[in-house]
Structure P
Amino acid sequence: MNDRIKLGTALPFSDIGHDPKTVTAFVQAAEALGYDHLTGTDHVLGVNVTNRPDWDMSRNTSADVFHDPFVLFGFLSNVTERIEFSVQVLILAQRQTALVAKQAASLDVLCGGRFRLGVGIGWNKEEFVALNENFHDRGKRSEEQVEVMQRLWAEDHVSFKGKWHEIPDAGINPRPLKGTMPLWFGGHVDATLRRTAKYGDGWIMLSHPAGAEAVALFEKLRGYTEEEGRDPAAMGLEIWTSIAEGGPEEWRAEAKFWKEAGVTHITVNNARQRAHHKRIQGSSFADHVAGIERYREAVADIL
């Protein structure tokens with residue numbers, strides 16, 4: 001991997017809003033500040049919590065905005081020049097496999113190869129029910145989905161017959177510019193690490209702050225990657241951070257830790273409030289732009 005850490009920012013729709021002008025202004029500000037990538041998350045549906053008094057309110061609901069990532073990044077590719085896009089993560093098992101392969105390839109071509117696809121298995125059973133997909137086999141099924149997508153990206157025509165998919169000598173057009181798609185995995189169970197090692201280009205690690213537990217998981221992934229006959233040094237690692245706690249010196253120390261641990265991508269998410277992730281106090285557009293500017297100024301020489 002490149003020794004330089006790539007720096008990204010999450011799109012804080014929950015705070016700044018999601019209309020085209022606001023989203024464009026935030027994205028262009030991030031690009032002007034020198035950010036390398038933007039991340040967006042994926043949910044198709046959210047539950048009506050009025051009828052769900054037991055709902056964990058740290059989880060998404062129908063009140064939360066999630067633009068479809070392919071539509072979102074297709075739009076943003078036309079108002080930016082350099083910055084890259086990453087969905088973190090697309091809940092793959094909720095979607096038709098060949099259609100995801102087609103959408104990802106089309107976006108890759110139209111944005112000039114600036115797209116990185118993150119996938120995961122999801123947690124929201126209600127979404128699977130509404131989308132007419134099986135919640136209980138989503139992990140194993142997603143493995144076959146990845147195999148199908150990677151073949152569709154690489155080959156003009158594919159003949160495939162598996163447990164969940166059948167392709168009768170057909171292909172997508174366009175295919176990705178390089179005949180492949182950067183494919184990253186999100187999730188924190190051991191099966192996710194093994195899938196990442198076998199199929200992936202990187203892992204999005206959100207479960208632990210900077211410390212020994214995170215490093216141990218990175219080492220476990222490297223071991224699994226080597227077992228698959230692949231180069232552990234080529235495996236990307238991404239974490240999320242924020243400026244909610246501490247100041248420039250603390251942010252610099254954390255960035256140095258992650259770099260020494262082999263992290264390749266850091267994403268600033270100042271709107272996340274879950275587990276060790278903390279959101280900033282301010283929620284305005286100006287608060288968020290100032291926040292990502294302060295963070296980049298603090299760590300620029302470390303990246």
Structure Q
Amino acid sequence: MTLQQLKYVAMVEKCGSFSKASEKLYVAQPSISNLVHALEKELGIIIFDRSSMGITITDEGRDLLRLGNKLLKDANYIKEHFHSNKEDFLSFRVSSQHYDFVMQAFSNFAKEINSSPYSQYTLGLNQTQTSEVIKDVRKQHSNLGIIFLSDINSKNMKKTLSGNNLEFCIIAKTKPHIFVSKKHPLAKKAGVKPEELMDYPCILYEQNYSSPGFFSEEMLLPNFYPKKVIYVSDLYVSTNVMRDCNAYDIGTGLLSKHLSKEFSSIPIDVDDIVDIGWIGIKGKLLKPIEALFLNYLKKQMISQDGKLLGR
């Protein structure tokens with residue numbers, strides 16, 4: 001089955017005859033008849049009932065058109081997409097671990113693109129597992145990836161990135177923090193020790209079963225093994241669990257203005273330092289659209305005095 005055959009079937013049905021379809025398509029009638037007949041034989045159906053009075057489409061033919069029209073529309077979209085004015089089209093995708101500040105930066109970025117003169121654009125944010133972030137950027141399904149490196153995972157992570165022809169570029173440094181609801185018993189503390197967390201559920205983001213431990217999205221703390229663990233795969237599931245279960249999430253300390261109304265970010269009393277940044281193809285120059293997004297990301301992360309926001 002080919003798109004050409006589907007196109008011919010659709011035109012014959014629209015015109016009500018092979019001869020009129022032939023005129024519309026500027027194709028000899030026998031060619032159209034032969035291709036339609038070949039499609040009927042291939043699928044084992046009758047598309048048109050033929051008689052001295054003309055042709056009528058069968059029920060099977062209607063089903064074929066219903067399914068085939070989507071393929072024809074998709075094909076037309078692809079053709080228009082690549083034939084469009086490239087100067088009037090933008091495409092950008094970013095993959096990220098589950099970060100609230102990335103979501104806010106992407107929203108602000110998309111708002112600017114939407115108010116720009118570009119008549120066509122494709123934007124995407126994929127918040128996903130660490131292995132998928134790396135794969136998305138390696139295969140260029142995403143332009144950039146947003147991850148963190150810490151004292152604990154840095155050596156292995158950099159080795160993994162290098163093996164995938166990727167490099168890490170730091171944007172800011174921070175200490176591990178906990179995120180908790182403002183109603184949490186620890187919410188008003190200026191800092192917490194790891195042992196103070198043991199009585200509360202720890203939220204962890206699920207990774208692929210085959211992923212190494214250093215792919216964890218949580219800031220790994222030395223010699224810290226929580227007794228209560230709740231696995232999630234979505235950022236807003238995490239916030240609901242924080243509200244309902246007095247749970248905590250270990251992360252960067254960065255919160256958007258929206259979430260900071262309901263949640264607190266508290267530094268953990270450890271010596272570890274965390275680098276937050278982006279990954280891209282090794283040695284590849286940034287495109288203007290990529291630099292624009294990173295500018296929004298930096299604004300979301302760093303205040304005018306150069307300090308990390310949310311600390």
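Here, each number is a calculation from the coordinates, and none is a lab measurement. Here the structure is a predicted model, which is why all the values come from computation and not from measurement. Cβ atoms are built from the backbone, for glycine too; each structure is taken alone.
Looking across P, Q, the calculation of log10 I(q)/I(0) by the Debye sum over Cα atoms at q = 0.12, 0.14 Å⁻¹ that yields -0.81, -1.14 traces back to P.
Taking FRET efficiency 1/(1 + (r/R0)^6) of positions 208 and 272 (r between Cβ atoms, R0 = 30 Å, to 0.05) as the criterion, the top-ranked structure out of P, Q is P, with the highest value.
Determine which structure produced the value 20.0 for mean count of other Cβ atoms within 10 Å over residues 128-135, calculated from the coordinates; the candidates are P, Q. Provide the component values of the computation, followed by the final result.
Details: P: 14.0; Q: 20.0.
Only one of P, Q returns 20.0 for mean count of other Cβ atoms within 10 Å over residues 128-135, namely Q.
Between structures P, Q, the greatest calculated value of Cα Rg over 2.2 N^0.38 Å, for residues 152-231 alone is seen in P. Each of P, Q could give FRET efficiency 1/(1 + (r/R0)^6) of positions 160 and 280 (r between Cβ atoms, R0 = 41 Å, to 0.05), but the derived value 0.30 comes from P.
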